[in-house]
Each structure stands twice: as structure tokens, then as C-alpha cells.
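There are structures below to look over.
Just so it is clear, none of the values below were taken in a lab; they were calculated from the coordinates. Here the structure is a predicted model, which is why all the values come from computation and not from measurement. Cβ atoms are built from the backbone, for glycine too; each structure is taken alone.
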Structure 1
Amino acid sequence: MSETNPHHTTSDHRARLRSAIETAPFRYGILALIGLNAIILGLETSQTVMAAIGPALVLTDRIILAIFVVELLLRIYALGPNFLRDPWGLFDLFVIIIALAPASEEFSVLRALRVLRALRLVSGVPRLRRVVTALLNAVPGIGSIGLLLILVFYVFAVIATKLFGSEFPDWFGNVGASMYTLFQIMTLESWSMGIVRPVMAVFPHSWVFFIPFIIISSFTVLNLFIAIIVDSLQTLSVDESNTKKTAVKDSTGAEAATPDVNALSAEITALRGEITALRAELRN
């Protein structure tokens, strides 16, 4: 009798379970529950809604959370150690742990973070995952542009403090206040009537300072952030396309090699037949 290998049995179970949880109905069902749960968490912030259907919302939330826990345990079992190598899986684990925090005053902050469960939509939708991955890949470039923006702010803040600090101490009394005011100007929030025009009433030529700052910060540096993110998205798309092309080529090459193997096998069989026939003739 042949003995069943427990390791192979476990691997088969994990493979079948992995195939099951990766099916479209399962994934779409989980995504629907995530969306429903996000709506419930929003409704729980309304006192009127909670007074009307509060117990039903709480019960539904707990049922959905239980489903999420079971789904996560199934994924951990199906993927095994590979689950720890999946950043999105670890993110889901973190979100579920926060959701399981006790409902007490000591854990009120963690309970408020339960809304992070809505972010599981990112891990469940490939296109959203692609965008987040591109953003993470763009972090080094964004850091460099951020450093450049800080330098621009500091230089212009020092100049503004020297020029306008005596007349407008609330806006430009020190470097910190000047940087905050310049940040408001960069966002173009009430920059003209709220800040620049009052300053120009006292310093008519101050536009020479403000216009270059707006051009550099709002239109140049901030657009560099967008350019870096777009480039990261494009690079990621190209890499995924190349990966798919390589997989297709490998598959095509394997299929093309199959007829060659079959032909070689047929030739070997024919040669064996000829050798057998020659041996028979020699014996006769």
C-alpha cells in the first residue's frame, strides 16, 4: 500500500484554498462587504441614525468583522509563510487587529481608527494598488522636491521678515510666521486681497517679491511633484507590461518546444525498432 505524505496533503489543501479565495465571486463579495462596512461606520457617527437603528448597525458591523477575521485566517493558512512577505496582507492584518480593539475609553483612539477598514478597498482593487505602489515608489523623488521646496520657503521667509516684518509683525514678524504666511500664499488661499494687497498698500513694489515666489512654489515646484508621480505610474505600467510579455514569451517557447520533443521521441522509437529488426536479421 502507498502511504500518503502529510506534507503533500497540506500543500494540496493550501493550493485548493488559495484558488478558492482568488476567485472573482469571493473577491467581489469581500469588496462589497468592505464597502458596506465603510457605510456602516459612517452611519454610526450620526446620533439620529444610532437612536433609530443603532443595535442593528452594531450587530451588522460585528458580523462583517467576524467574516473579515475568517477571511484573513483563510488567507494566512492558504499562503503560509508567504503571507508575511505580502505588504498588502500585513496591512489587512494591521487593520483587523485595530478593529478588534476593546470598546473602552483606554482604546478610544484605536476604535476611531476602525474606519481604516475602508482602506482595504485599496488592497482589493488592483488599479488602486497600482496607484499606491507608484506613490510609494515616488517617495525618494518627492523627498528631494520637498527638500527643495523647504529651501525656497526658508530663503523667501528670511527675505520677507527683513522687508515686511516691521509693518506686518503678525504675518512676517519672524521666520516661522513668514513661512506660514508664505504657505498660505502658495496655496493661493486669499493671497491677493488677504495678504498681498495690504502689503502693497504700504510697500508698492512688493509684487516683485510675491509674484516670483508664487511662480516658483505654486506653478513650478508643485508641478514637479505631479510629474514625479506620473513618471512613477508610467514606469510601473511599463514594468508590468514587460513582465506580462516575458510570461507570454516563456509560455509560447514552452509550447513551441513541445512538438520538438514529440518529434525526437518518435525518431528514437523508430531507431529502436530498426535496431530490433537488425538484431533479428543477424540472429537469422
Structure 2
Amino acid sequence: MSKERLPPPMEITDQEFELFRRLLEDEIGIVLKHSEKTLVANRLRERVRELHLSSYFEYYRRITEGATRVSDLSDLADALTTRKTDFFRHLSQMESFRTEMVPRLVAKLRSGESSSINIWSAGCSTGEEPYTLAVLLQETVPFPLWPAFSILATDVSPAAIRTATEASYPRRKLGDVSSDILTRYFEPAAGDGTVKVRQAVRRMIMFREHNLKSGIWAFGQFDVTFCRNVLIYFSKMFQEELIARFYAHLKPGGYLYIGHSETLQNFANPFQFVEPMVYRRPG
């Protein structure tokens, strides 16, 4: 019996690559380097074939002209970005949030300075970060104050938001979390080792699709914003724009947390440096 012959690899032309590069930067803010041309071809090839298209240019036209433009654009972003995320990722930063930031937020409530605490997880991917924040809050904040805390978690990807809302994850995503944390905040979801975030944790979070490139940020100000390992995908010009908008959407005295490979030190901005990866809006 002869084996089925696989189709030859599809090559992406310089012109096609440039179309996708401009599209991603204009619509989502993501910047592709020319050295990533082969990576782009490899990651888009399967999608092009799934759609029974004959070229990358046909896929580009589908994204820009088709009835499914929005979802296709999100699929494109999903294919070309790395969604590496786990629960309690960068544990030292999360531990600093729990031991230093959370007591400040509790003090704001108890003093009457604030009646609610609003936290934003921007670029939340599949939800591990906001769920980690909620677990840390419930570990640290006295139970009667839990209702005063809310987390808005946003991502450009509808698929990522669906996964986050379902709240079911492979056990390996939790790493070396203690059995105590595992028991209190997660429950078995299936016989395959999957766990589900408990309802008490999920109630603290609202998930929403949101494109940071959008001109409309239809929400108010936050006490704390997390935008970790997101800025690295964008051009310097768009990073500057985002930093200014994050500043505007923080309450005076609010804090911005960024990723380990990111810094605001290379940008003119009004934030106060607190420690590596943490900045404060004066006030």
C-alpha cells in the first residue's frame, strides 16, 4: 500500500510576509521582525490548509475582507504569539504582591479611603495570572473584605478568554503548588488529572475580550494593573502609548506590574520606580 503523499511545504513571499507584518502592527500592535519570516510561514501553514486556501495571500484577503474578519484576526494573533503562562509564574513577584501590596490595599479599605479595590490583568491569556491573583487575595485578605476586591481580566483572543472562563487546567499548570492551596482553591475536574478553579475564586474575576490597540478602553481606573510579558511584543511607539494609557487608567497612588524582561526606564513617563517590574502613579 502506497503512503499518502504530503503536500509540499508552502513558501511565504516577502510581499506576503510584509502584508501580515503590517496587518498585525496596525490592528493589534504586535511587531514582527523580518527574521521571523520562516516562523510565520510555519505557524500559518496549517491554518491555510485547514481553510483549503492555496496561498498565504488568500488567507490575508480572508482576514481583511471576509465576514469572519474579527475571529480570523484573533486566530492570526494566537498563531504568532507565545502564550507561555502558568499559575504562580514568577513566584517572587507574586509573593511580593501578596506580602507588600495586598496589606496596603486592605489598609485603604479599612481607613475608608476606598470602598472597593479594582485590579486589572491586561493580556491575561488563558487566565492563570488572574486566578493566581485571586488565590493570593483570598489567602491574605480577611474573608469579610473579599467582596470589595474585583479583578478585570482581558485578552485580545476569544479562544484564550473561553479557556479562562471554563477554568479547567492540566494539573501540571500549577507546578509545585502546595497540597493545601490545591485543595482549598481547586477541585478535580476529570479523571485525566485536570483541575478546575473553585467557584469562590472565579467569582472575584470578570473576563472580557479587549484589544489594547483599540481606541476605546471602556472602563475606569484601577488600584493595581498587571501587564506582564505583553509590552515586549509591541513597537516602541506603541509601548509609549500604552504606558501613558495605563497611567491614565490607574488611580493616583496606583501600581503597575510588568514582566521580568520589561522596563519603563527607557521611556519618558510620569511613573515612579518602586522596584524592578513595579511602578507607581504618584498621588
Structure 3
Amino acid sequence: MKMKRLVSVILAGMMSTVLLASCGKTNLTNADLTVLDESLADELYGIATAKDNTALRDMIQIGLDKAIEDGTAAEIATKWFGSDTIYKPESKTFEPDPNATYDKDTIVLGCDVNFAPMGFKDGDEVVGFDIDLAKAVIEDEMGKKLQIQPITWSNKEAELAAGKVDVLWNGLTINDERLAAMSFTEAYMQNAQAIIVPKDSDIKSSADLEGKKVAMQKASTAVEAYEASGINAETVELADNVACLNELKTGRVDAVIMDLVVANYYLAMDDAE
């Protein structure tokens, strides 16, 4: 009996050793990840209202222009990014109507609350760069009340079209498909679709993603950038970027494609934060 018990203990120990060895690369921290130098696509962020709601779009644009001119936008950018990252287009795509009016006293802003540093939950409060900028424009410049409405990002177009939210302001990339369905302000920030991998990964470029397992946020421009790249990988589409990074850190995927703005923020954070 003692011999059987001893053998059982030895076998259990051997199995534990094997399991620990196999998990050595699947308990990564943010510090173990890196952003590849190559990006899949360069992008610009804009603010969107319903296609027929150009009045609200124009009022937001006028307020945003004022916040940029008086330095408020630069102060907010410096708070979140360490420098003035506000994008200033060389030419305008439209001229906002200075007489535009919108009769709602409360503007409902739809956002993905797992999209740091643009908009995310800190305890019971939604905070972030876009939230601060929206407050400066909607509350301070327009004199309206701002209501933050968390939404499932893959449903954003439907939420806006149905009038459940008045504006999408949450690191929203401007592209032709969205321009056809929504009214956009001028771009206010640059972005890129970045590739995130473990530092010791053999993936050094987008070409190395062939045959790998790659995570990205569902219904995001990361999916569009991947599809346009011609890369043949196994893809996993998840609800948000945090879930994608967790899959990478636990070894369930080999890489993540996501917004560079968000990737830089998360990778600079300690995992305990």
C-alpha cells in the first residue's frame, strides 16, 4: 500500500512539473508583450451622428474647433497621452452651419467601455480621453448635458440609427462604409491597426501571421485591416480588446490586431492597474 501511495505521489509530481513547464509561456504580463513596427493600416478617428442629423454634427464640430483653438483639447490630450496628439486636418471636408440647432437638452454618447484610454470604466465611472473631450465640447461649449451610454461595439450602427444614442465618440475610425451610413466630423486623432505579440514570439512581421491564431475585436476596423491584408490566419473575433489581450497572455492566440492608441496605453500599464 505504501509503495502504491509513493508511486502515486511521484506521478502527481511529474504531472505538475509537466503542466508548469507547458504553462511557462502562457501566463504573460503586459510587460511581456510588444507592438511590431509594421502596422496593417493607418487610420483617422472621427465623431459620428446619425446620417440625417447634420445639425448635431455641425454643433459638435464648432465646439471641437473652439476646444482646439483655445488649447483645451491639447490639455486633455497631454493628460492622457503625455503630449498634444490632436490631429489637425490640412483642409476641411465640410463647412459646419454656424446657425445649427438641436433641441435635445441631453446628448447620449454611445461608447465601448473597454476601450482605454478613449473610454473605459474606472470603478462605477466611465472615464477616458474621449469622455473628457466630449465633456469639454458638449457641456462646456454647447451647454448641453452629456449622458454616457455603454454599448456593444458591434451594434453601434444600429444603436445610432435607432436613436438609442445621439453620437458615437469612442475612437471611431472614419472609412467609406461608415461615411455612407453616418455623418462624421473632421478627423481629430491619428491611429493605426497594430500587431501585438509576445516579445519572444517568432512573429516579426505581418507575413509571419500566416497559419497563426489571431484575435481581434468583432466589427472593428481591425477585422477590416486583416481582411484587406490577404493574410491567411485562423481568426478569433471577441467582444473587446481587453478580451483579445487576455487570450494572448494566456497563450490561446498567437497575436492580436488592435488600435495602436489602445495597445500603447495597455502595454504601458502594470497588470495590477
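Results, tabulated for the structure shown:
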read-out	value
Entry that produces 0.55 once FRET efficiency 1/(1 + (r/R0)^6) of positions 114 and 210 (r between Cβ atoms, R0 = 30 Å, to 0.05) is calculated, selected from 1, 2, 3	3
Top of 1, 2, 3 by distance in nm of label points 7 Å out along Cα→Cβ at positions 34 and 226, largest first	2
Computed 6, 26, 31, 23, 11, 3, 1, 0 for P(r) over Cα pairs in 10 Å bins from 0, in percent - originating structure among 1, 2, 3	2
